[in-house]
Structure 1
Amino acid sequence: MSNLENKQQTAVVRLLSGKDAEQIKRLDDLSGDYMEQWVAELEANESSDGNYGIFLKGDTLIGYCGLNTTEDSGDEIEDHIDAHHSKRDDTRLLYTVYIDDSYQGQGYGKQLISEAIEDITDPTTKQTIYVKSSCYGLKTFYESIGFKSINDEANYLIMALIR
């Protein structure tokens, strides 16, 4: 299938479920991330808490991300939260974002993150989504979604999106 045909495919973002376990393992082999805790949780509970996938044709998993609490997110994010937020429940951490290499650069990553954030956040409350990445090359990508850098001198790229 050509890249042009890939771009024309409609993708659906949804919470991962137990039926996705084998496809998560397949993407793990490609990404090197190894999300054993997601797979174990999904196989045991058949549901996911903040772990999203993007699917082509409704059933082919081409990427995933996690979006959950900011507990254990690291000192830089913890310090930013303490300085800028009155409570923790108005913050989330975006983590383990992966799109199959064959589908990168076609808008699927942006769709996955944007729809996951839309699903998990409360539109009536100001909330901040943080992302922490060791890949500084993703800065422009995250900026295109609306994230702003909060610490350029850290060992990690740390950005925040306020909604």
Structure 2
Amino acid sequence: MLDCTDRWKTKLANLQAFIESNGRLPVLSKRASKEERNLATWMARQRMAYYSPNQMEAKRIVLLEGLPLWHWGKDDGWMRKYNRLKDFTNLNMHMPRNSKTAGDDEKALAIWCNTQKQAKKGKGTATLSDNRIQLLEQIVGWYWGHPEEVHLIHHAKEQQ
């Protein structure tokens, strides 16, 4: 008998095989085969789990995002901005700043970062799932408080 993890991995492998064979994601359509409709339904469930707090492991997110053509649907904009932030910090070795000397892209990323921090505090209209919190915390240089607090924390660690 397959456990949940084995079934999930099997569905993922079936989805990958479908994408490789057809060059597209499965769809819910009357013309689609039963297998294709089942895969499309499974994809929809993965997306629902992703947008529900504490419903999807970070490891599964990475596996799904490794599939060609995979997207998270209507709210894919968050992942695009997250990836832009990762690229920015990897290239520039610092978090984006909203300063007079920063370019428009850097300022936009800095504002987006602040929105994420406010969402974690429950302020504003945005919400932030635990999955997204984990993703942000993987970015080198990410901090939830004020930048000076990060400097003090790093200084204290160096003194130990």
Structure 3
Amino acid sequence: MIRVYTVLDLTQVIRASRIAAEKRADMTDYVSGVVLDCRQKGSYAQPNRNISLDAQPEKIFAVRGITGLVTFTDSGDVEEIYTLTVTPIPNKAPAICAEIPTRQWHTLLALSDDAITCQVRPNHIAREYAKWTPKEEDASAARRYLRELELLFYEN
């Protein structure tokens, strides 16, 4: 049977993210490994990496809005930044898809409201969260750190 994701699915995940305290929501199909992820500006997800030894790379596709992808070194330094979107941006060449290798530290942030990505995680993955970043529960520190990450996209 073919599983399709519809505009109704997008509408549901957008609504859920708009009312969620953490300003994000997802719709996960654990069988296929497909995740529709919606984030609002100001949402923070602690940088993490996939530590499953047999895992395939995680693929992230832009669906709507603008999402920032930040990768980090093992010591926590920013390695690279990417803008993911299907919307043209003047004088920039944003990506529409990114493939995250296993054990690569990374995080996503919403650079616009209703920033939706479709993430494909081919098999169950174990995540490790970066100890050099604020935990999501530490709202004040998380806001400060998120602001630092957001500024990376406006300086370039």
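For structures 1, 2, 3, calculate Kirkwood radius over Cα pairs in Å and state which one comes out highest.
Comparing 1, 2, 3 by Kirkwood radius over Cα pairs in Å, the maximum is at 2.
Thinking only about relative contact order in percent (Cα under 8 Å, 6 or more apart), which of 1, 2, 3 has the largest value?
3
I have -6500 for helix-only ellipticity at 222 nm (-39500 (n - 2.57) for each DSSP H run of 4 or more, over all residues; to 500), calculated from one of the structures 1, 2, 3. Which structure is it? Before the final figure, lay out the partial values.
On the way: 1: -10000; 2: -20000; 3: -6500.
Structure 3 accounts for this read-out.
Here, each number is a calculation from the coordinates, and none is a lab measurement. What you see is a predicted model; the values in this text were computed from it and never measured.
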